[in-house]
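Participant: Next come the structures, one after another.
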Structure P
């Protein structure tokens, strides 16, 4: 490599398989993450609350491990948002999340979202052109009507 431009070109051409940066030695890779049924399941619970919830405590009470079900990835689709720390609040706001308008519309079957998000350096750099709705996301693992309304239609 002779220039930074050459290094950038090399990284862009090879980041799907993952390579070592010729300039700094850091690993460079583009990751693809699929929106899955566990994430859809958690988002329905967020929708039922429609308010700030402490994720770990709330889902533990339901017998769900929100971390294992990748709740944090929901933010990359802009389906949930983290509560900002308010200097005037006495309580600690860490761990509090709430569903967004896009998240509500997705759960309410009004919109579809991309099936995959692409990441680099823990930031979204794009989405797949394929989309899915909430029932497709839940797949065969969960029943939308049972989760939303407590029974089948």
Structure Q
């Protein structure tokens, strides 16, 4: 399905590129926020605001600042959610990379038109008033990719 888009021998223009690519945050799955944040706080990363519950995704998020990039520590709210299943299958560690975009609907439409497999065809609410959508991990060679649109100020 994606061979023409990702085949390096292809004569097409190449893989689709986000119109505004900036690493927004790195998501790390942890069983418990307290234990999960201890190593990062020992390194000097500071918490960025209070922990936030995202019931629609069955997670609690603790955000830590690492220069211009945020580290989001994700802990499951229950034993049956997507993140709990991820932890049971893979254990703690990298969960996703998130890239900031200016127009999330436009990016989703463009990427879908290029044949990129989407987990979310429409954005859903994220933390801090953001809107987010996930691309299927096979797009990122096994890495879950999130698109993030921040509120316009």
Structure R
């Protein structure tokens, strides 16, 4: 995905998560490349992962936000990926949620209440639209509002 007229980043579809609407899960890589470079994709997928997210990758392709450039079988380990969601999402009156849920890909969600410890490192688990994915890649944030912990 192009960051601007000079730079780009890569992400990879890795798996579908039946727990979250059977949505695509991607991993985005931290390393930035020049647009005119053509790195070996086998090497790209060995670089540091910046974040994991749920999205509908085909929508981003159809809208021209990103393009498919290859198919690398190596998707890394997915057992450690933890997502979170709040039952208070959308309630503007609640700034700090005590109704958090966490899950790993294709495993049942678990209500944990207050988000503490390792659960605070969990990725946001909602299915994001392409613009939100682009915002996260470019700025480190999805945009929008979600309760804190």
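Taken together, the values in this text are just the output of simple stated rules run on the coordinates, not laboratory data. Since we're looking at a predicted model, the values are computed, not measured. Cβ atoms are built from the backbone, for glycine too; each structure is taken alone.
Participant: From which structure (P, Q, R) was distance in nm of label points 7 Å out along Cα→Cβ at positions 35 and 107 calculated, if the value obtained is 3.4?
Facilitator: This figure was derived from Q.
Participant: Now for a different question. 47, 29, 27 is what came out when Cα extents along the principal axes in Å was calculated for one structure; which of P, Q, R is it?
Facilitator: R
Participant: Using the calculated result -8500 for helix-only ellipticity at 222 nm (-39500 (n - 2.57) for each DSSP H run of 4 or more, over all residues; to 500), pick out the matching structure from P, Q, R.
Facilitator: P
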